[in-house]
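Engineer: Heads up, there are several structures right after this.
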Structure I
Amino acid sequence: MKTKLLVCTFSGGRTSSFMGLMLKDLPKYKDFDKLFVFANTGKEKEETLEFINRCDKEWNLGVVWLEAKVNTEKGVGTSYKVVNYKTASRDGKPFEDMLKKYPIPNSFASNCTRELKLAPINKYIKTLGFNEVVTALGIRYDERHRKSNTAEEQNIIYPLCDDLKVDSKFIRDWWSRQCFDLKLKDYEGNCDLCFKKSVRKRLTLIKEDPKIADWWLEMENKYGNDKVPRFDLRTNKSVEDLIKESKQPFRTIQDLYELSKTQTGLFDEDLDIETDCFCKST
């Protein structure tokens, strides 16, 4: 009979991928069956998908790729479908399917996290029939302030923080010694123009690639309403506002790992404020 399952959720970033490799062979968790899972929103960059696929092949993890199946019928929850690297959405379809039923996600209501990440993963796990499920989140030791106070009740563990005690620099140094790495700067990961990224990050991303804003602008215009008119209710900047501001002079963000090699101070202005997200924990 299946008893204990350890779930390692991949965001497609360096931290969660490192955690996946460590959990595969860490003696402390040898009695657990392990599930390595990635929930695709359709708005991840191609480099992220390539990186997950490479990690899976190099380390033989058996990563399960999921996408949300949002039922438009009222009272019927989101399910999932299993995809793979080749069939995974690249056009934002799972995300827009969610927008057809639920309000635009924002800093106060993360419908995207709930419907595109948590719902499909949890529904899939239920089909596996384990008596005990423990979820590992990729919060590093330098992020330990982000640990949940109710983690024990939720069966959540933080192996990078509690077992290995690794920080961001350790992760980047480790990847620099591998035969492959994520081909993205640290501010480019997860959903390409996620509203939870700082304003400076989003302005930089638009300045570097103006087309990145097109889909988000279309969704905001198409699904925004008087109650939730835009993604970013924290700063009240619309995507259109960001496009305009990106054309004005501002100090662009830099990859913090590269910046740390030459500077000790980091930005502390309003443009750099971010919101925590499930995706950043994976």
Structure II
Amino acid sequence: MTIEQNLGKRVTLMVVKKVEFGVYLGTDDDKVLLPGKQVPEGIEIGDPIEVFIYKDSQDRLIATTAEPKITLGEVKALTVADTGRIGAFLDWGLEKDLLLPFREQTAKLKKGEECLVGLYVDKSGRLCATMKVYEMLRKDSPYKKDDKVQGIIYEHSDNFGWFVAVDDQYCALIPKREAYGKFHVGERVEARVAGVKADGKLDLSVREKAFIQMDADAELIVKRMEEHGGKLPFTDKADPEKIKNELGLSKNAFKRAVGRLLKENKVIITEKSIEFPHK
């Protein structure tokens, strides 16, 4: 395998030549420079060194003993170091930041934000990052129905919902029907496994089972009422979209929670609002 074919990988290469500005690794016919500041002390010709192969700012192959945060074919969460005319630049632990081209982004990024990316070699032979990692994620997670999981959102689809990488590596989805509340790409979420598909992909819910979730929803309604002078300006007959926009709840969840509050005599329903009982 040539050094070019090891682009983006960690490999062990032999020292074949020493020069003032570093050492060359590989073979006499196929070698790569390890710059002087990276060369371990006391290194001699014939010694093996483990290095990572990438390209410098002039697009020349170069070796480094530094440990990159991601290697070829891996998926990792990286931080945006800067943005520019051609895309975002990610901190991946090396001197030269990693380019995430605009065409490979699934959402607009800002400096300091975190995003999940894969590392690939583009058509011009350069290492680049992509947020389109669906095909790179694993489908052999150890999780089963009702397990609690954590992950990062990496893409949104109006048709399907929010795509999540559980533990930054397993393929999962918060289906559109479960996506109550406001999310964004790069957000870390805690969820419950609602189901495991035949191919191993996970369906997630950010809501608890109905009887547990009801308490949290009831608390949310009470809090919102307190913020609005002791009432909500709509009832459980309101349009589902209005309920979702105002509270991030489905109409069914809203009705269940209001029912709980009514039963506990914590609210009353008037013609146009839900209010605290008058003392």
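FYI, it's all coordinate maths here, none of it is from the lab. Remember, it's a predicted structure, so these values are computed and weren't measured experimentally. Cβ atoms are built from the backbone, for glycine too; each structure is taken alone.
Engineer: Given -0.79, -1.02, -1.22 as the derived value for log10 I(q)/I(0) by the Debye sum over Cα atoms at q = 0.19, 0.24, 0.28 Å⁻¹, for residues 28-91 alone, which of the supplied structures I, II does it correspond to?
Structural biologist: Details: I: -0.79, -1.02, -1.22; II: -0.93, -1.22, -1.36.
Of the structures listed, the value fits I.
Engineer: Continuing with this model, one more query. Among the shown structures I, II, from which was the value -4500 of helix-only ellipticity at 222 nm (-39500 (n - 2.57) for each DSSP H run of 4 or more, over all residues; to 500) calculated? Each step should come with its number before you reach the end.
Structural biologist: Working: I: -8500; II: -4500.
Matching structure: II.
Engineer: Still on this model: For mean projected area of the Cα convex hull in nm², find whichever of I, II sits highest and give me its label.
Structural biologist: Of structures I, II, the maximum of mean projected area of the Cα convex hull in nm² occurs in II.
Engineer: In terms of FRET efficiency 1/(1 + (r/R0)^6) of positions 12 and 156 (r between Cβ atoms, R0 = 41 Å, to 0.05), which of structures I, II is highest? Walk me through the numbers before you get to the answer.
Structural biologist: Working: I: 1.00; II: 0.50.
Looking at the calculated values, the largest one is I.
Engineer: Supply the structure label, taken from I, II, corresponding to relative contact order in percent (Cα under 8 Å, 6 or more apart) with the calculated value 10. It would help to have the intermediate numbers written out before the result.
Structural biologist: Working: I: 23; II: 10.
So the calculation was done on II.
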